[in-house]
Structure I
Amino acid sequence: MLTRRNFLTAAACAAVMPEAKADALGQPLGLALYTVRDALARDFMGTLQEVSRIGYRKVEAYMELNGRDTATLRQNFDSLGLVWDDAHCTNAQFTVSLDKTIELAKAARLRSLITAMPLIPNSQKAVAAGLPLDTWKRNADLFNTIGEKLRNAGMVFGYHNHNPDFRPTDGTTGYDTLLKFTDPELVKLELDVGWAVAGGVDPADYLTRYAGRFITLHLKDLTRDGIPNYEFKMTGRPAGLGTIDWRRLLAAARNAGVKGFYVEQEGPYETSSLEAARANFEYLTKLN
C-alpha cells in the first residue's frame, strides 16, 4: 500500500533522480538486484534509492530478499517508483509450494516467475557436472506443467540459463533439449547473454532462431578468459569493456520481440557493485 510516508519518499527521490533513460531498444533499462546484493545487505533502502538515482526504473528480484517477504518488497519498490514485473523463485517455491507462490505473486502484481536452475535435480553441483538429456527432458515436462498453471493464473513461467546448459551432449545441448520439448506457449525464456557466451554459444543466434520465445534478457558482459566452460565460471566486466557486440545483440533482441532488459554483472568488481551498475547503465543508455 502506498502510504503518505512512502509517497513523500518517492517524491523526494524523484527530485534528485535523473530523467529516466531507455536502452537501445527504446525501453526502460532495469537492474537485476543480484548485481548489488552486497550493498543491499548493508543498506537495503539506501541502495534502492541509489539504484533509482543512477536512472534505473525497473528491478528484478527474488520474491523474498534480505528478510523481506513478497508483499514488503512490493511496498518498498512502489515507494521508490521502481517497476517490479519479473521475479526469480527458488526451486522449492516451484516444486513444494507452487500454489502459495502463485497466490503471493498475483497479490504482488508480478508478470513472470523465473527459475534460474533446472528443477530436477535440485543440485548445482550435478548441473555443473553435466545432466543427461533424459533429465533435461524431465525438466521440460515439469516446466510445461508449471507453465500451464501460471498461464491459468495470468502469469508467465520463464527459464534463465547458465553456461552448463550449453555443454555438448550426444550431438545437442541441454538448452536445445529444453527448447525442443517445452511448449512455446507455456514456457518462455530469460536469456542471460553473458552465461551464453561463457558456454561457447552466440546469444544473438538464439534470439534470431527462436524469436518470440524470449521475454527478457540479462545484459552481462565478460572477458574471454576461460571461454567456453560449463562450470558456472566467468570474469564479469561492465558492458562495453568485455567481448559482446552490443549493437548486434540488441538488434537481434529487438527483432525477437524481447520485452524486458535487466543489467546484471558478475564479479569481481573493480570498484563496487553500485559503480558497476552505474557503468553498465551509462554505456547501454548511450548506444544508438
Structure II
Amino acid sequence: MEYGKLISSAFRIALENRRLWPFGIFAGTGGAGFNFSYSGDSGSGDPGTGSVDTAVIVAIVLVVLALVLFAAVMSVISQGALTEGVVAASHGERRGFRRSLRAGLAVFWRALGLYLLTALLALAVVLAVAVVAGGAVLATFAATETVGVRVFVAVLAGLAALAALVVLLLPLALIVQHAVRELVLGGARPVAALRGGWSMFRANLGPSILVFLIQQGLVLVGYTAIAIASVVLTLPAIVVLVATSGGAAGIVVAVVTGLVVIPAALAAAGAVGTFGHGLWTLGYLRMRSRETRSPA
C-alpha cells in the first residue's frame, strides 16, 4: 500500500469537502468531559443563597449532561456520515451536509450497537486484567508481611496490568475501525461487523498498525497546531482584558476574539477529524481491494 498517496488522498478529500467538517469534529470522540468547580460563600448568612446555588448547580449539570449526550449521539452519527462521504469523494462525488447526515442516521442504531458491544468487550478485558493483577497482589499480601516484597509485587502487577491492557485493547481499537467500515459499507450487523473487522485486522496486521500510527501522528500534529494557534490568537485579548481590569473595552475585545477564534478552531478541528477518519476509510478500501484480488 502506498502510504504517501493514501495521506495525500485523505488530505485532498478533507480539504475539498468542507461540508463534512461538522462530522469531523465528533468523529473521533466517544463523549465529552467537563470540569467545573464551585465555592460557596461561607460568610453569607442569607438562607436563600443555598437554594439559589443548588439551582445553579443543577442547571449546570443538566446542561453538561445534554452536551455529553449530544456529543455521544453525533459521534455515532458521524461514523456513517463520514465513511459514506469519504467513499463518495474518493469516486469523485460530492456529499452535502444533509445527505451525509441521512447516511449517518441510516446506520445509527447498528453503529450504536457496535459501540455498546465494543464497550462490553473492553470492560470484560479490563475486569479480567484487574482480577488477575489484584489476585496476585492480594495473594502476596496474604503470604508475607514484608513491606518491600509487597511494594515490589504491587508495582510489578500494576506495570504488567498496564502492558496487558495496551496489548489487548489496542488491537480491539483497530478491529473496531475496520468493523465500522464493514457496518457502514457492507451493511453488516454489529456482531458480524466485529467478526469482519477481526478478519480484516488479522489479514492486514502490518498495514492496520501503520495506518493507525500514521493517523495518530498526523492528527496529533494537527490538533497541537490548532491549540497553539488558538492560544497565540487569544493572548492579545487576554492581555487587554487584564490591562483594563475586566473593563468594557477588554470584554468587547475578548468577545470579538472568541467569535473569531472559536469558529476557526472548530472548523480546523473538523478538517483534521475528517482527514483522520478519511485516512482510515481509504486505508480500509485499499486493504479490502487487495484482499479481494488475492487468490483464495
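Rule-based calculations on the coordinates, nothing more; no lab input. Computed from a predicted structure; not experimentally measured. Cβ atoms are built from the backbone, for glycine too; each structure is taken alone.
Odds and ends about this structure:
- Read-out Kirkwood radius over Cα pairs in Å, computed value 22.6, structure in I, II: II
- Read-out helix-only ellipticity at 222 nm (-39500 (n - 2.57) for each DSSP H run of 4 or more, over all residues; to 500), computed value -30000, structure in I, II: II
- Taking relative contact order in percent (Cα under 8 Å, 6 or more apart) as the criterion, the largest value within structures I, II is that of II.
- Which entry (I, II) yields the derived value 2.6 for distance in nm of label points 7 Å out along Cα→Cβ at positions 126 and 158: I
- Here the criterion is distance in nm of label points 7 Å out along Cα→Cβ at positions 198 and 270, and among I, II the highest value is seen for II.
- Which of I, II leads on distance in nm of label points 7 Å out along Cα→Cβ at positions 94 and 110, largest value: II
- Per mean count of other Cβ atoms within 10 Å over residues 150-157, the highest-valued of structures I, II: I
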